Structures are given as structure tokens and as C-alpha cells.
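Visitor: Input: structures, listed below.
Bear in mind these aren't lab numbers, they're just calculated from the coordinates by the rules spelled out. Quick caveat: nothing in here was measured; it's all calculated off a predicted structure. Cβ atoms are built from the backbone, for glycine too; each structure is taken alone.
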Structure 1
Amino acid sequence: MRYCLQAGCSAIVTRGYCEPHQRSAWRVSRGTQRERGYTRKWEARARRFRLEYPLCGMRPGGLAPVMSVCWDTKRATPADVVDHVEPHKGDASLFWDELGNWQALCYSCHSRKTAAGQ
């Protein structure tokens, strides 16, 4: 027996999540990565983008990065992910806007930005 995997829940379960958290609305409505558009096409474009912009905080056209501590502190950290500056929330034009809405970030900066809801 163990605690439910949902943060802050004290329900005891045999594994995974308790009944109320098993199919929470967030988990169901958000969909899988593939359902949200992160396909092989995305992976190929993101890989190319990271080759062109290899450091955390780099953006096309010299645009200022959003929430890149590495860039702000002039630390040359390799980029791990391509981040959407403005969350796309299913909008295909925002999702594929490489020149205006993509930036290269390291895992740490991306996690910080995502946790802040940006």
C-alpha cells in the first residue's frame, strides 16, 4: 500500500492514483502529447530549430527570450526543448509559428516557465 500519486493527497492505494484523482478533468481534457500536436513532424522541426538556436534563450530575429534565467545571467546552457513563448492551447497558427512564438530553452528554464503558467 502507498499514497496516491496526486500531490498532497493522503489517500492510500495499492498503486497509482486514488479514484477521485484517477481521471481528473485536467488529465482527461489535456490529452496526450500526440493529441496536442507533438508529432514526428513537430519533433523534426524542433530538432532543426535547436540546431539553429542551440543555447537556452535563443530566438529567431534576436527577439528577447521569455523567462530564460540562463540568458539573463549570460550562462551558455545548451537548449533541451523548443518552447512556445505564448502557450498555443490548440491554436495551430501559434503552434507552428517558428519565427514569432518559438524559443530554445533548457529543461530548468522550461520547467520554471511552465510552472508559472506561461
Structure 2
Amino acid sequence: MKICITARGEALESAVDPRFGRCAYFIIVDPETMEFECIANAAAKSGGGSGIQAGQMISEKGVKAVLTGNVGPNAFKTLQTAGIDIITGIGGTVADATARYIKGEVTPSSAATVESHFGAKG
């Protein structure tokens, strides 16, 4: 099983990026072994549709859950349609977020937490 955490850097010690569609990196972690893969978010600089593009890319990675600060409605729908749990309100480091997930301290969100194009505004 794998999970995905949005990140500002390329390591487990990196801060969680509060944006999904326009995050700098996705870190795909196997919580059982802590092996991970870092993927630069190609959708981050797109003019529009970054949440959908990022959601499609992540769904192809076979992750069970995405941990992030916020997620917009288009990304939420894309991830939800793929059967991926979306967990928002995550901060700290990627390692902290993974530990919270392993301990069962997080719960999936039931809706988007920001409006469309939120990450592009700042």
C-alpha cells in the first residue's frame, strides 16, 4: 500500500505543501517500509486544470490516500472518482504526516477545502 503526501522538498524531512494541484512535489511513501519516491509536480505551473492533472497522475501511481493541506473541488472529484482517500489539514513534515497516518490519527475529508484556482493565487 502507498500513500501520497504533497511536499515542498524531495525528502521525508520536507515540509508538507499546503496545496495539492500546485504543490512542488509529491512524495509516494510505503508506510510499512518507509521507502519513498519523489515526483516533481509537472502540473504546478500549468495555466489551468492543475488539480485535475495532478489527480490523474497520482491515481496512476496506485496510492490509497493523499495527505495535503488543502484540495480544490476539481482535484477532489478526480481523486474521489479514483477511489483515493483525501486527507486535508495536514502540516508538519512528510515524515510527521506519514506517522499520523500510520497511527490512524487522520480521517478522510468529505469535500474540497478551497475554491477552484486557490493555489494559483499565491
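Visitor: Taking relative contact order in percent (Cα under 8 Å, 6 or more apart) as the criterion, which structure among 1, 2 has the greatest value?
Guide: Working: 1: 20; 2: 28.
Checked 1, 2; max of relative contact order in percent (Cα under 8 Å, 6 or more apart) sits with 2.
Visitor: Given structures 1, 2, which gives the highest value for Cα Rg over 2.2 N^0.38 Å? Could you put the intermediate results ahead of the total?
Guide: Numbers: 1: 1.29; 2: 0.92.
When Cα Rg over 2.2 N^0.38 Å is calculated for 1, 2, structure 1 comes out on top.
Visitor: Comparing distance in nm of label points 7 Å out along Cα→Cβ at positions 31 and 103 across structures 1, 2, which is largest? Mind showing how you got there, number by number?
Guide: Details: 1: 2.6; 2: 1.3.
By distance in nm of label points 7 Å out along Cα→Cβ at positions 31 and 103, the leading structure of 1, 2 is 1.
Visitor: For volume of the Cα convex hull per residue in Å³, for residues 15-78 alone, which of the structures 1, 2 scores highest? Spell out each step's value before the answer.
Guide: Values: 1: 169; 2: 81.
Checked 1, 2; max of volume of the Cα convex hull per residue in Å³, for residues 15-78 alone sits with 1.
Visitor: Also, I was wondering about something else. Where does the value -8500 come from, among 1, 2, when helix-only ellipticity at 222 nm (-39500 (n - 2.57) for each DSSP H run of 4 or more, over all residues; to 500) is the thing being computed?
Guide: Values: 1: -8500; 2: -6500.
Structure of origin is 1.
Visitor: Here's a follow-up. Say we calculate mean count of other Cβ atoms within 10 Å over residues 47-54 for every structure; which of 1, 2 gives the highest result? Mind showing how you got there, number by number?
Guide: Working: 1: 14.0; 2: 19.9.
Once mean count of other Cβ atoms within 10 Å over residues 47-54 is tallied for 1, 2, the winner is 2.
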